[in-house]
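Some structures are shown below for you to check.
A short reminder: the numbers here are calculations on the coordinates, not readings from a lab. Quick caveat, the model's predicted, so the values are computed rather than measured. Cβ atoms are built from the backbone, for glycine too; each structure is taken alone.
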Structure 1
Amino acid sequence: MTNYRNLSDKEIATLTVYGCSADNWTDVKVSEAFSPTYISNVHFSGNVFLGTYNSVFYLAGGVKKHAGIYNCQLHNCIVGNDVFIDKIHNYIANYSIGDGSYIENVNVILTEGESTFGNGVSVPVMIEAGGRELRIFNHLSAQLAYILTFYRYNIDAIDALNKEIDLYCISQKSDKGSIGNNVRIVNCKSIKNVRIGNFAQVEGASCLENGSIISNQQSPVNIGSDVQCTNFIINAGTTVSEAALISNCFIGEACLISKQFSALDSLFFANCQGLHGEAVSIFAGPYTITHHKSTLMLTALYSFMNAGSGTNFSNHMYKLGPVHQGITERGVKTSSDSYIMWPAKIGAFTVVLGRHKGNPDISDLPFSYLIESDGESHLLPGINLHSAGTLRDIQKWPKRDNRLGENKLDLINFDFLSPYTLSNVLKGIEILTGMIQNMDQTNTFVWYQNCKIKRSSLKKGIELYEMAINQFVGEKVIERINGQGINDITSLTKSLSTSSTILDDNWVDMAGLIAPKMEVEKLLYRILKKEITLQIFSTELVILHNNYSQFSWNWAKNILEKKYGDNLYDTESLITIVENWKNSTLTFNDLILRDAKKEFNSISKIGFGLDGNETEKQLDFELVRGNYSNNLFVKEILSNNDATTKLATNLITKLTELKNEEK
């Protein structure tokens, strides 16, 4: 803690000579080692505390500037050690400025009255007209936001959570703003009622008002030119730049909001990216991406979502105003110029092409293509299970997690196949089977949720869905066997046993966290009964996330027991499970390879070798794009095929030996 003293008469005289003045010099306190050498043209008012200024800042281009305070007015401020402040055209009022910070050419920085710095701002997420308002705060995670937004029917539990949040927001209230250590603020206009964390870079911002920038040395926040942010919280590792407009928003960790993107009344969580387009009242779960102009993200839940250029979602089916919302489950992609009229619910990993106004609920038919043809919506169930693009997305998400450090706010499960998606797949199999059984033999298609499905697509969807189930449950069995090791029937049985009796067919994907709904309800009950605090609630969500492997095994085992009954532990049944896993995996991989091969066909080569002959055209293509056999993605799939075949062969051999021993 710094010990402050009054200025000496000599120091006051020196400061006066350097063009400084004060309403009352006795209100200016300085550290023991203070020197007035690098203080000039400063007016002090209110209570001001100053440190020592001995360091030198080395700027781009070889420019050096000595720490100090120049050409400004300070009112009720604490200025730490080795700070540089210059050219403050109005004043800095009611701020604490940390050590090593650099502030130059700013119009005004002030805190007016008491502020919670963005904490407690009410955001009308999902519905423009209101109804799902959520109060943002510094430690809001995607999972907590999901519960607060979508579990409104659990009135008492949500009230209990909101009371805890209110207490936190009250604890943040202060009449003094803060700028952390080693912060850089340059060429900005107005900063009002904003807390700025350590190592943040704020350069060229037009307006920052009523917010918190949660920055640290490992994951600094960058705010760029012409940015305007009001009523906001911006988390570690995030960049907001190039004239982005942010109002009433929470922006999570490692996001990128840039290039004139406009966001109003919205939530963005880990690794989201918004460029060029517009978002209004959206819940953008992790990895929601929009990079294009004329793209409007509106009043919906998104997660692992990629919006094509010109994508538009609307809630303009007006009767009582803009009150309709949409749900796009994880992994949805839209093509250029896609359109969906809300309300609608799009199943996980579905690709949307064209315009759709029929308000479909296709959540029980995930991994599909929703295509417009002749003004009608056509659905191809399960077809996206063998898309090369989908697999590529799944592989790149973990690699593009730009969050640093261990204490990440959002809990993210990257699994493509999970009990959540496959629970819907099981429902989908029932739906498609029922359609086939009830379908008139003369009909070539059936209507489902205002979508057309061809007879051939019904059968193909069932086939693909069953392969997905076989792949998942087989993978879980193999994980258990390999994890425990099998030397005899006893160890084999033990490896497949579980100490948990939790069997819940209802799973939820809470914007990244995949878990049995029963477990989420238990946590809500505990918060309702005041058994746990908000902080413990967040810790329990981490535990729930970490227990996914056990929960998912319970689910897979339950599926297998329904199919094999007491024979599940028989080596013959296990051999069948491994065979089904191998065949499903290899079939999917082969279909993916066929899809990938299209990227190297004659159509893809159009425009290559512009002025050359066919040989030169082929060479140009290979030099720029490579060839199929050397493509890294293709090599990975082929390698996976080899590993799958080898693993299955070894396990089947071992299981066969145990089977013979039984005899």
Structure 2
Amino acid sequence: MAELNRIRNIGIIAHIDAGKTTTTERILYHTGQTYRLGSVDEGTTVTDFLPQERERGITIQSAAVTCNWQGHQINIIDTPGHIDFTAEVQRSLRVLDGGVVVFDGVAGVEPQSETVWRQADRFGVPRIGFVNKMDRTGANFARVLDMVRRRLSCNPVAVQMPIGSEASFEGIVDLLAMKAIRFDEDGQPVDGPIPPALEPEAAAWRERMIEQLADVDDAIAEQYLEGHDLDAATLSAALRTATLSGKAIPFLCGSAARNKGIQPLLDAVIAYLPSPSDMQAIEGTSPETDEMVTCRPSPDEPTAALAFKIMTDPYMGRLVFVRVYSGSIRKGETYYNPIAGQKERVGRLVRMHADRREEVDIISTGDIGAILGFKAATTGDTLCDPARPVVLEKIAFPTPVISIAIAPASRADEAKLGVALARLADEDPTIHLRQDERTGETILSGMGELHLDVFVDRLRREFNVRANVSEPRVAYCETITKPVTTEYRLVRQTGGHGQFAHVILEMEPLPPGTGYQFEDKLRGTSIPRKFVPAIEAGIRDGMERGVLAQNPMVDIKITLVDGNYHEVDSSDMAFRTAASIAVREGARKAGPVLLEPIMKLEVVTPEEYTGDVIGDLNMRRGNLVRMEPQDGAHIIEAHVPLANLFGYATILRSKTQGRGVFTMEFHHYAQVAPEIARAIIERAAA
């Protein structure tokens, strides 16, 4: 076990194709974890081990690896850059202490760069920046820093400057120690003096760095104003403090593909990013009393860990990835899952090296590992000491926006399909499964066409399931527009014990994006408390199929206020059925409306095609948000209904002679215009 202050839990995050996986690969090589340089293009990297990742040359699922540098243990999670797999980034950032954000030296801040940056802001993750691909034509370190400052609203502090640019890029200047670092053929750093021609520029960069630190550190400001010479150790300590507080982001540069800048990046991870002991104690709630429970980062504390990822291994079975916040998880011991209400015994413990596992006996505070043998734990569950139950904050995931219908190709595939769907949906919390009662089809909803395409491909390859799949379609939702009180009395007599349940519910709309809320305001003993979980389950059943076009209902608060029961005829099933019917009948009276997913679309197009692109977006019911010039091109951001974006890649290529590119991500749900809603409802009824 490493000492707590010698552990770093970091994520490599960035826009697609910025070089995250290559950077991770070079880190593993230079820390001695691998002995050859893997390539994304050749499909030989450690962290991209799925066949789908190697064929497409992109990261699809986050992979955990561990390495050692300068006496420190670094746990790294390499995350996807494609927006369809943003949930992988979300759950990784939830359990990491720090992040390395990789930027393309030419493209700078790209759409997914902004997304992952906001996610890191949401979780309060300190980070450093690495401007990659400095050897490419058009790379410009200063321009990337300016884009970061403007578009991400932060304080990027350059601790290095490049030596040379584009094809002549050969190394970096360390602005703290004021020395030049070049790299030999094997990527090993070679220190030397700063070239005389670069000394004035390096001095100006260092002066700017000190000024930025003086703005956020009073001690540095005092010494700077008094004219003292600030040494590297003083500046490094101030940078660490500013990084941990989020007041500054140290920025480095290099070229991962050409093995330049990796060792200084590792040094920066150790110097500036936090250890688990630097992080504040995490707080949870007691499942019994709802009181706050503080989980301090110490091996001597009672155990509290978060299950943040589930993975099905064809050889080892179900793996539950955990981050331990306090105490330790030991092989052979039993831990309590308050969400599932179950105790489970740890069969085997492993430390992950992408698709390889190293068996260990203990995962201690601040560490990340995986458990084999747990059946009940799901993503976001807490594992704790049975003597101190605690529930840590769960992980929130975005709503799926696109669906397909899937059915077994033959009777032989029918049983296998159900098992395979359940296992893969268990791994991915952004995959939603539901049964269409009218057609009997299984509806599979996800974050995008690529997301669903990879899911279906895994069904075929890993589980040998042949399935018929429909064309992608929009995942509409429904909500209500006014509050109502609804009730339903279930009375069924069929001889012997009957079925009786009576529930009274209040339904009210919530702000967009709020989701579903349930509140119990039962008075007296009108309904025994033991039936409340069944009533809530019935409410969820009712919300799965809206009253307009059988779409899930969202953004609704439902309060259980009253009801009645029969001592003999009432049962969980009776109350579940009554609550489900009450919700649907209430929705009919509450002004139901249809909601459609609106995507944030960012198009980069040559200047001469800007008018054509904007005109096309207007035809697609797009709402222009911003437009800014960039090196002979225009960046256009618009909010466009997903229903109008199928096949957009082909249209954009046609309108820009193949020179336009775009990215899109889910932004929000909005009410569908009445005339369009009528057509959707009629189509669903048919």
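Things to note:
- Parent structure of the calculated result 0.30, given that FRET efficiency 1/(1 + (r/R0)^6) of positions 168 and 272 (r between Cβ atoms, R0 = 25 Å, to 0.05) is the read-out and 1, 2 the choices: 2
- Read-out distance in nm of label points 7 Å out along Cα→Cβ at positions 176 and 264, computed value 3.8, structure in 1, 2: 1
- Structure responsible for 20.0, with mean count of other Cβ atoms within 10 Å over residues 200-207 calculated and labels 1, 2 on offer: 1
- Computed 3, 13, 21, 24, 20, 11, 5, 2, 0, 0 for P(r) over Cα pairs in 10 Å bins from 0, in percent - originating structure among 1, 2: 2
- With helix-only ellipticity at 222 nm (-39500 (n - 2.57) for each DSSP H run of 4 or more, over all residues; to 500) derived as -11000, matching label from 1, 2: 1
- Which of 1, 2 yields 2.4 [distance in nm of label points 7 Å out along Cα→Cβ at positions 216 and 544, calculated]: 1
- At a computed 10.2 (mean count of other Cβ atoms within 10 Å over residues 224-231), which of 1, 2: 2
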